[in-house]
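Multiple structures are listed underneath, in C-alpha cells.
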Structure 1
C-alpha cells in the first residue's frame, strides 16, 4: 500500500483483498519468497523493512529466516493484527522512519510501486535510500508494463496509478541513487512439489524463455521479460557508483 492516505479510494480495500492479518506464509508463499531472494541476499541476521505488508506473509517468512523485521501499512486494522502477532508494524510514513533514524539492510515492496504516483515514487525511493545502510538492497515486485500479460494486474485494481517497465526502473534508479542489480520476471514456483508438476513447470518456463528471447531478437532487444509481474533488485549506490546495466532473464 502507498504512503498517501485516500479514504475514498482505499475504502474497503483490505476486505476486497480478503486480508485478515494472518501473518502466516503458506508453503507456496515460502517457496516463492525463497526463490526471489536465492541469488540476492541471505536474510538471516538482516534488518528488513517491508513497505505495505498486507496480510503479513512476507513478514512471517522473513522472520522465520532469522531476519529482524518491520513493516508499514496504511490500514489500521492490519497494523493492529500484526502487532498482536508480535510484529513491528508501523503507519505508512517512510519520511517518519527516516526522521526516527531507522536503518535497514533490506527493504521489500511487493505490489506497492504501482500504487504510487510518479512524484511519490521518486520521493519514496529517496526515503528508502536514506533508510538503507551502504550496500543495502531494495527488492520490488510490480505489474509488468512492457507485457500484454501485465495488464490484468495493472488494470485490475483501481488504486493503481503508475505503469512501470524495465527501462522506467533503470531511469528511477539513476534519479534516486540506486544501482540496478537486475530487472526480471517475478519468480514463480510449481503449485505442488511432486516430480510431474515440477517437470511441467520447468518445461513451460523453458518455452517462455525461448519465446522471450525470440521476440526480443525480432524487435532489437535482448531477452524481453513478458511475465505478468517484474521483480527489480536495486542496491544503494555509493556516490561514485554508476547504475549497472539491467540483466534480463
Structure 2
C-alpha cells in the first residue's frame, strides 16, 4: 500500500545540524571543503532547504550569509532567511550567489525537462566564473540503493522518487556550461554492513576484523551498484 509522505513532520523532526555520522555525510563534507573556497564574504543559497541544517553547517564552517528556498512553509520556522518559492522559478537575479546547492530534491521531479529546468535555475543564480553549484541525490541507477528507495521509501513510506542517473545529472551540468569539478558516488552499503558485522564478530568471537574489512576495500564495491548517493560539484563558467 502506498501513502502520501508527510513532509511537514519530516522537516520538524530533523536536527539543527547534519549529524555527520553516516558515511555519505562524511564523504560529502570532505568534497565540500575541497572545492568551496573560503572568502571574506560567501553567499549561499539552498534550493529545497527543508529545515536548513546544511545551510547552518555552511554558516558555521564558512561564516556564510545563507538563504533557504522551499515550497513548504514549515521551513520558515527554522531558517532565518527563508523564502517561500518554487525552485523552478527562483526569485533572484542572475549571478547572485557564491554557492548554490540542493540535496535530495531533483529526483522528485518526474520529467527530465523539469529536472533540467531546476538545475538551470541553480546555475543561473550562481556567480559566473567563480560560483560553485552542487547537487546530491540518491543513487537512482539500477542498484540495491534504487530498489531500497522504490520499495521502502516510495511504496512503504509514501515518498515520490523518479529515476535520475548520474549520467543525466552530469549531462545537464555540461549542457548548462558548468565545469564539473567532482562527480562521484558516496556512501557504500557493503562497507557499512561489513563494519557492523565485523564489529559484532570481533566482540563475540574475537574475529580478526581487518581480514574481512580488507576484502571489501577493493574498488569493485565502490561503484554505482551499492552507492547510497551521487554527488556532483561544478563551477559556473
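All of the numbers you see were taken from the coordinates with simple rules; none came from a lab. None of these values were measured; they are calculated from a predicted model. Cβ atoms are built from the backbone, for glycine too; each structure is taken alone.
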Checklist line | Top of 1, 2 by FRET efficiency 1/(1 + (r/R0)^6) of positions 120 and 200 (r between Cβ atoms, R0 = 41 Å, to 0.05), largest first | finding: 1
Check: Hey, FRET efficiency 1/(1 + (r/R0)^6) of positions 80 and 136 (r between Cβ atoms, R0 = 25 Å, to 0.05) derived from one of 1, 2 reads 0.65; which structure?
Finding: 2
Note to self: One of 1, 2 was used to compute distance in nm of label points 7 Å out along Cα→Cβ at positions 112 and 144, and the result was 2.3. Which label is that?
What the structure shows: 1
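Of structures 1, 2, which gives 1.02 when Rg/Rh (Cα atoms, Kirkwood Rh), for residues 88-159 alone is computed from the coordinates?
Going through each structure in turn, the value belongs to 1.
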Notebook entry, point to check: Cα extents along the principal axes in Å was computed and gave 61, 44, 33; which structure, 1, 2, did it come from?
Noted result: 2
